[in-house]
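Novice: The following blocks contain the structures, represented as structure tokens.
Every read-out reported here was derived from the displayed coordinates using simple, explicitly stated rules and does not represent laboratory data. Computed from a prediction, not measured in an experiment: that's the story for all the values here. Cβ atoms are built from the backbone, for glycine too; each structure is taken alone.
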Structure P
């Protein structure tokens, strides 16, 4: 096995099992959450559900506050 492949394999195993395995994971996770939330918002607006949701929330708040 060549030296380059041996070094690559060693570094890959260290990253999978060592401290560096989770490095940067939280930034990727936050980006994924932002993308999912944006997709949900776009779907709600695209389907025209924003007025129905607003009306439902207003109705619930009014029933709680007695208005």
Structure Q
């Protein structure tokens, strides 16, 4: 396991601590969950972008409608 240091604005750190406490988890667990969700969301967006580019590449009519020809 890797240890990292993250600098958060005080207000964000306070909100994170309160949210973690309310969820019954540690700040560390909340940070790991947030990182995992961020990684997943970025991967999903990359897949969606790739799919949209594929659709546009295969459909000249759609490209023309979008003004991207």
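Novice: A value of 75, 27, 12 was derived for Cα extents along the principal axes in Å; which structure in P, Q was it taken from?
Specialist: Numbers: P: 75, 27, 12; Q: 53, 28, 22.
Label of the originating structure: P.
Novice: One of P, Q was used to calculate distance in nm of label points 7 Å out along Cα→Cβ at positions 11 and 59, giving 6.0; which?
Specialist: P
Novice: A further question on this structure: Compute distance in nm of label points 7 Å out along Cα→Cβ at positions 3 and 27 for each of P, Q and report the one that scores greatest.
Specialist: Values: P: 3.2; Q: 1.5.
Looking at the calculated values, the largest one is P.
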